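These notes open a run of structures that come right after.
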Structure P
Amino acid sequence: MTDRHADALEDLSASIRRLPDVFELIAGPGTGAPELSWGDRFYFVGDERMRPFATIVVRNVPGFDERSGLDRPGVFRLNVELGRATFKDLFGYGPEEFTAHESGIDFATPDRWFPHPVYAVQGWGSIVVPGPGTADDLIARAHARSLTRSFRPRSG
């Protein structure tokens, strides 16, 4: 990873960690994560570790998720849980329509939002090497949604 991109990744990670009640998990030895995901970062609210609101991935997963070309030097991808409404506002169609649009999407262009190559149907969006401030609003929205979900009283 180039120094500039490594700095961009660290700056982005630090800005997400500064949000209230955020826990960052960096996949690696001892985390239970498969070796192919080592170095990937997962962001959770509070004690809820079941569903991150954002992730940063740093490498391809052969046969599963390769379309963003994360094997290029210095390239990483931010993934954000957008939700159905924000997904539709951003891309002009709902997550359920992703497969109809998939062939026309460039998943590797830097600093441009696109539906997540694998999890678009669940309302996730992605951006490769986002520029400064490009992702702030969508990260804040995903964090707020996760806060609401995390601190909602559980029925029992």
Structure Q
Amino acid sequence: MKELLAILEEQPFFEDMDERHRRLLAACAAERSYAAGAILMRDHEPTETFWLIREGQVALEGRLREGNVPFMTLGPGDILGWSWLLPPYRASYDARATTDLHTLRFDAGVLRERMEADPALGYTLMKHFAVLIVQRLQAARLQALDIYSHGGPGHGT
């Protein structure tokens, strides 16, 4: 557990959290590796996990008629998965390892129980994940604006 706690202390996402909250998170984490091409989440499927990416990259993909289309890439230091936090606890996109991937995998079901028992933990995690969600939405909005400002879909170019 000391190793996992040390990893969390190095990461900006966790650095301003109370020490006891980081310890609790470390207790809910395990190191996990995935081969390139592995699917970590599928759109609309239940989510009981989130990940801290330590090495490698993950593509977030949306489904179109033509197949899955990547809309964002995550890398070292990024958090993958926030759907575990909000009902109905289902993924909003597919997530696929584009390289070999080394992560910390968190048991979100256990964390939800602990958040109910410890409102301070719940508030802290909600604040951190709210910032993450807003950042992802802003990135998606900027990407959409970029696509459409350059004569993207529906512009006949």
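The table below lists the values:
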| read-out | value |
| --- | --- |
| Structure from which 2.7 was derived, distance in nm of label points 7 Å out along Cα→Cβ at positions 11 and 107, options P, Q | P |
| With FRET efficiency 1/(1 + (r/R0)^6) of positions 27 and 139 (r between Cβ atoms, R0 = 25 Å, to 0.05) derived as 0.20, matching label from P, Q | Q |
| Parent structure of the calculated result 3, 15, 25, 24, 19, 10, 3, 0, given that P(r) over Cα pairs in 5 Å bins from 0, in percent, for residues 43-130 alone is the read-out and P, Q the choices | P |
| Comparison of P, Q by percent of Cα pairs over 25 Å apart - largest value held by | Q |
| Entry that produces -12500 once helix-only ellipticity at 222 nm (-39500 (n - 2.57) for each DSSP H run of 4 or more, over all residues; to 500) is calculated, selected from P, Q | Q |
| When relative contact order in percent (Cα under 8 Å, 6 or more apart) is computed for each of P, Q, the largest belongs to | Q |
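Each value in this text was obtained by applying a stated rule to the coordinates, not by laboratory testing. Being a predicted model, the structure only gives us computed values, none of them experimental. Cβ atoms are built from the backbone, for glycine too; each structure is taken alone.
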